[in-house]
Structure 1
Amino acid sequence: MVRFGRVDANQKPIVRTLSSIPGVSVKVLSDVGKGMTDLLIGRMGINYLIELKDGEKVKSKQKLTDDQVEFHSEHGWKGQKAVCNCLEQVLEVIGITQGA
């Protein structure tokens, strides 16, 4: 049985923080399944697809599922996408530097 909507422990605090930043919008996509990333983030007219992994877990527990591997492959999604394991990585991807 395939379970959709399973989220890493860091997702809620990351979404909460991102949602509090002026000019940033966040849509949770976890329930889409089929390898779709966890978050769609909009900033300055640009959309970012972010797959979250819990950086507190050992690397073997942060692996992409088979569907996620396909989505992130050269044969999968042709647009921007990134895998991040902490808020700092997400901020870097969307172009927000710490202390700015």
Structure 2
Amino acid sequence: MSDKVKVFVCTRGKKCPKRDSDDVLEAFECVAKREGLEDSVSIKGCKCLDLCKKGPAVVVMPDKVRYGHVQPSDAAEILKAHAKGGKPVERLVVKKKKR
């Protein structure tokens, strides 16, 4: 079992691509490379994350933390604080609705 942190960026949903999610994905990839995180972090584009109103959307696993309104400039903070440090970036976290 892999202990890699997995970062999923919605790049194939209906709304996130219109909000430049490809730029967000590219920023995560660049920061991961610059910080030498390629062995500990996996970054992938994915289908819709059901956060269309909050896009561009990102999910960090295995913690299942959902981020909304992510901009390319947020990639470094998310990778350093969450992927490396284990602490989510609260200002971007999308809380799950209670039923």
Structure 3
Amino acid sequence: MVEFAYNNSITMGNGMSPFYANYGFHPVSSNPATSGPLNPASTLFAHWMHAVHKESAEWLEAAHECMCHYTEPQRAEPPKYRIGDLVMLNGPNIKMC
């Protein structure tokens, strides 16, 4: 039930549920045999899924811009190293063979 709830919940990253992004419809929580068919014609379905993926990409781009808005002002320019410059290394993270 937790997996079902997670896959059917809308995420901030793309504005749709993971299930909807993959299959193009929300899963039914009742017996699927009692509901009507969910399988449209293949060309219509492909066109529709293309629109869903495009909308998902737009939401992800908006989330990326929102994240950059908060992180870019604090981000410092990385140092420019040249061959021969002395640098300090963190020893425990260096693996010697």
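Computed from the coordinates by the stated procedures, all read-outs in this text should not be read as laboratory data. Nothing here was measured: the structure is a model prediction, and the numbers come from that model. Cβ atoms are built from the backbone, for glycine too; each structure is taken alone.
Among candidates 1, 2, 3, the computation of Cα extents along the principal axes in Å that gave 34, 30, 27 used structure 2. When distance in nm of label points 7 Å out along Cα→Cβ at positions 53 and 77 is calculated for each of structures 1, 2, 3, structure 3 gives the greatest result.
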